Structure 1
Amino acid sequence: MSHTYKEERTERTKWFLEDRFGMFIHWGLYAIPARGEWVRSVEQISIEDYQVYFDQFNPARYDPRAWAKAAKAAGMKYAVLTAKHHDGFCLFDSKLTDYKSTNTQAGRDLVREFVEAFRAEGLKVGLYYSLIDWYHPNFPAYGDRIHPMRENEAYKRDPSKFGAYLDYMHGQVRELLTDYGKLDIMWFDFSYGDLKGEAWRANELMEMIRSLQPHIIVDNRLEASGEEGGSIYKKDPSFFSGDFASPEQIIPPSGLTDEDGNPIPWEACITLNNNWGYASSDHSYKSARTVIRKLVECVSKNGNLLLNVGPDATGVIPQQSLEILEEVGQWLRLNGESIYGCGQADLPKPDWGRYTRRGDKLYAHLFEESIGPVNLAELAGRIKQARLLSDGSEIFISRPWNAVMYPNDAFINLARPEHFSYPLPDDRNTVVELTLN
């Protein structure tokens, strides 16, 4: 990847690094069996047996405006919807297949309605597209690692026909990039084994993407899945290595950088419960408190958080998901300045929580309660002003009598006398904005 390419990547990802928080939406036929989006593979269901879900699919309560309003109220700035997942079913009106939402009882182009509704709320829009396809007759099946028919010899495929599948896949990406207006993100999933990079004709695919929508940002999964590497981490990434890394169900222990130590854009994609697609019996939801702290953790490492919801078969986001999102949004309405446009603070991680920073503003995210004043290591003499971000109230910068041992540290306390700093005003995360000299 040339120097210019890195400059172009920096330009393309500017908004992304500013926005920090997005909604991932996994939705398709698998919402009907409601056992997660991999149900076809896990249970080795044939196309014939899966057909019943195609015949039943009729999400009468699908209202993407309600989704968009929920995302916006949660403080999310962009959203990514599964236009086609691994089962090959398309939520858009592709001219290249009959296996699509317009041919179900729904009779609707669900992707078109999604992009229009989210744009109307001022949110950026992205589409997820699975590079793999368990429906297509030319995609490797028998002997594959994950195909539902991996153990069924009747599904032996002729490798010389894989090119026909690639034509189909490229053709669908072209449709998404030409028929749905300006998209902000193209989110591919995923590469594995020998199916990576040029096996997808990735250079040609990326040439097409850049020619149709030069501003669009693309994840790194044409060559790697999650954190398996890929050339985005190299000094000289390949043309198709994408604009951002996409660690899945993990927040990298430290921010992600290339070989030279330069930060690269990244986004952790995380489920709200334990499944991506709707799973009716999965009630293991992360609390709003956890989501808030994990969002802060991502930003403190120069990363984004893409948080997933799995709407049910009728098209409704589960109530429990909505309640969590609403609470996160309430917190962000008061504390969003410590998230949007912020990044790493270049200070060691403090005992009590994390730092984020934007310009001369340093944000102390207090997760852990303090006995007495809060210690800000190495910041003695560097703080001009401190305030509680949620209400703008003054916070005292102090030099407590019992802290003579720490001449290089600053101290703040939330009340007078110092030990009145317990408990924290917001036990999920109390944010103190520090203006630095």
Structure 2
Amino acid sequence: MTDPLSPNGAPRPRIVIVGAGFGGLAVAKALAGADLPVTLIDQNNYHLFVPLLYQVATAALSPADIAEPIRHILSEAPNVGVVMGQVAGVDTDARAVRLADGSTIPYERLVIATGSTSTYFGHDDWAPHAPSLKSIEEARAIRTRVLQAFERAERATDPAERARLMTIVVVGGGPTGVEMAGSIAELAHHALARDFRHIDPTTAQVVLVEAGPRLLTAFPEALAAYARGSLERLGVRVRTGEAVEAIDATGVTLGGAVLPAATVIWGAGVRASPAAEWLGLAPDRSGRIPVAPDLSVIGRPGIYALGDTALCRDAAGEPLPGLAQVAQQQGTHLGRALRVALTGPAAGTSPLPPFVFRNRGNAAIVGRHAAIFDFGRGRRLRGFPAWLLWAAVHVVLLVDFAQRARVCLQWLWRYLTYRRGARLITAPPAPRA
């Protein structure tokens, strides 16, 4: 692709975006069709709708329902090139992104939107026994562990071993943990209820463990209490104020006692990607890069960061949460601002406007007919209306019309029949105790 020229005949600045999540993809869409050469780099060839990943892990949806090829999404953006590769670092002096295969991609403006990864708070040895939920591969591994545990329980003759196999522990009382625990309880109590002959899946124990005093600390206490009550009505045992001391193949240790469990799922913490290390900067405790109001990285001219990678503060000085809507709004804002600043008559001389976050509500689904919505400033919604709004918002946020239609049909089928379709064991078997 020939680089477009500015009015004075010089090549337009080349923009490189690292990460095709909500933020990076929003930047690319905002720059689509501009007289600017853009390169989008991601280690996968697809955009993943992470908020619904737990439904892949619990056999409600298939990966194709929540993932779409990046090239297809940007097929009508001829100025945007896509590179599938893993970033190994950034040479800020040479202004180039280094890939793991040894190649480099030069930039004049760099946007880092690489999201976050799970953290085990210094206990990385827990990871093999308690997979997190950040990728399709992890979701498939969790689905396999859950379904295989029931298959093994069907053949178990020892009552204690059968009980262990039918115990699932979810660690972390944030939205991921709450949604996962509720979905697994529905899977066991409804979808699997008639599938076995020697066990009763409705007797499975789903335990949600949270080290803090309550669930969903980002939500008002009244909504968190409603969510806890909804989980308990689904049969989920909620244990708050108990920190995990150990996780191994036999189960979880809490308060010096072992809770036998064949399946443990980690949803207790996240950490930003190693972008700060690439840039030689000191991150905050969560690994995020401090950015200025215009999303530029402080001390690194021409580089911007957004989403879970960036430590961006609101008007009150509070860090913005790691939500999809934050990353998406930041990406759209930055893409539009770069488009104006780099293609106008005074290209490259005007500063970018500051980013202003507009909170459209924070939501979590607890189970069938139950969800919570917090719009801020005392505006709240819970129960069936919140559940309908949650479903509508998530369908709209899917990037492709075919995905929206498939997800709507599958959710309608599940609602009417209590059945789940993707109950397939396709990942390697879970390790035995």
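One of 1, 2 was used to compute distance in nm of label points 7 Å out along Cα→Cβ at positions 124 and 156, and the answer was 4.8. Which one was it?
Derived from 1, not from the others.
Once FRET efficiency 1/(1 + (r/R0)^6) of positions 148 and 260 (r between Cβ atoms, R0 = 30 Å, to 0.05) is calculated for all of 1, 2, which comes out largest?
2
Taking relative contact order in percent (Cα under 8 Å, 6 or more apart) for each of 1, 2, which is largest?
2
Readers should treat all values here as calculations from the given coordinates under stated rules, not as data from a laboratory. Keep in mind it's a predicted model, so treat the numbers as computed, not measured. Cβ atoms are built from the backbone, for glycine too; each structure is taken alone.
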